[in-house]
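Next up: some structures, all given as structure tokens.
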Structure P
Amino acid sequence: MSEKPRSLTIGALAKAAGMGVETIRYYQRRGLVEEPEKPYGSIRHYDDEALARLQFIRTARWLGFSLDEIKELLRLQDGTHCDDVRALGEQKLANVREQISSLQRIERTLEGLVQACCTEQGDVKCPIITSLYEGVQEGRLPSTR
């Protein structure tokens, strides 16, 4: 037996996709999700394809793809553009690795600042506050005296 296709209102679609109605409307304005025809005197209904597309978008957002990148992925989804999709994936991976590296530098800098807070005694300015004013850089803590 084949299952009857779903017919969801935008509210039910939002709930099934785990996102808000306004998010779906925003995606429609951006051209990521089609807005179904509205029968005269009735309300729009969405099908399983719309739900699948929203799940695709949600997963791609979780992986860090921008809405413009997602639009490009959706354009390339016919299966004949694997090289293009792989290139987008490689670019995203490089961006993620750069973000990780940047976060590790931030971690080391904050660790040094917190350590400086723990070791400074007497009448000194707070190293963290001072560094925010002076523009601390990795490996160079501001003077606190």
Structure Q
Amino acid sequence: MFTKRFTVVPAAYVMLRDDDRVLLQLRQHTGYLDGHWALGAAGHVERGESVFQAACREAAEELGVGIEPDALTPLCVMHRTRGSGHAIDERVDFFFECRTWRGEPRRREPKYAADLRWVTLDALPEPVVPHERHVLEKLRDGTLEPVVPFGF
């Protein structure tokens, strides 16, 4: 019997953390939730790349910082959907916290990031990408679970 397999797109998110502050970027010209604040570095996992490699690559590409894979602390995995049934809308997101990196974070892709800002979890700007806000608020409240469904 043939079973149609469910397809998901994996992505890695890196939350740079400095004491009680996290680094957010303001999205622009991406085609997805432009004008929203988002974690400082995030992106799709490339073919043949581990999620840890993807997280380190994205941090270098977007923020110009060097991160070693063992500096990444897993926060949660989010399984999310937009309900369209299209693969692009079916996601598995790996969220990492990082407190140690080389270099000063900066906007390496100013076309796609209008601003970078350190903020506390108690004073998130508006608006934040909804699924990322969900993780940030749960982290702030101490209620973040290891596996998080979103949009179901």
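Throughout, read-outs are computed from the coordinates displayed, never taken from laboratory work. Keep in mind that what you see is a predicted model, and the values were worked out from it rather than measured. Cβ atoms are built from the backbone, for glycine too; each structure is taken alone.
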Highest-scoring structure on mean count of other Cβ atoms within 10 Å over residues 87-94 (candidates P, Q) is Q
Comparing relative contact order in percent (Cα under 8 Å, 6 or more apart) across structures P, Q, the largest value goes to Q
If FRET efficiency 1/(1 + (r/R0)^6) of positions 47 and 119 (r between Cβ atoms, R0 = 41 Å, to 0.05) comes out at 0.05 when worked out from the coordinates, which of P, Q was used? P
Here mean count of other Cβ atoms within 10 Å over residues 95-102 has been calculated and equals 10.8, so which of P, Q was it run on? P
Computing percent of Cα pairs over 19 Å apart gives 67 for which of P, Q? P
One of P, Q was used to compute distance in nm of label points 7 Å out along Cα→Cβ at positions 31 and 71, and the answer was 0.5. Which one was it? P
As an exercise: mean count of other Cβ atoms within 10 Å over residues 39-46, calculated from one structure in P, Q, equals 20.2. Which structure is it? Q
Looking at structures P, Q, which one was FRET efficiency 1/(1 + (r/R0)^6) of positions 23 and 135 (r between Cβ atoms, R0 = 25 Å, to 0.05) calculated from, given that it came out as 0.95? Q
For structures P, Q, which has the highest computed value of distance in nm of label points 7 Å out along Cα→Cβ at positions 79 and 127? P
At a computed -19500 (helix-only ellipticity at 222 nm (-39500 (n - 2.57) for each DSSP H run of 4 or more, over all residues; to 500)), which of P, Q: P
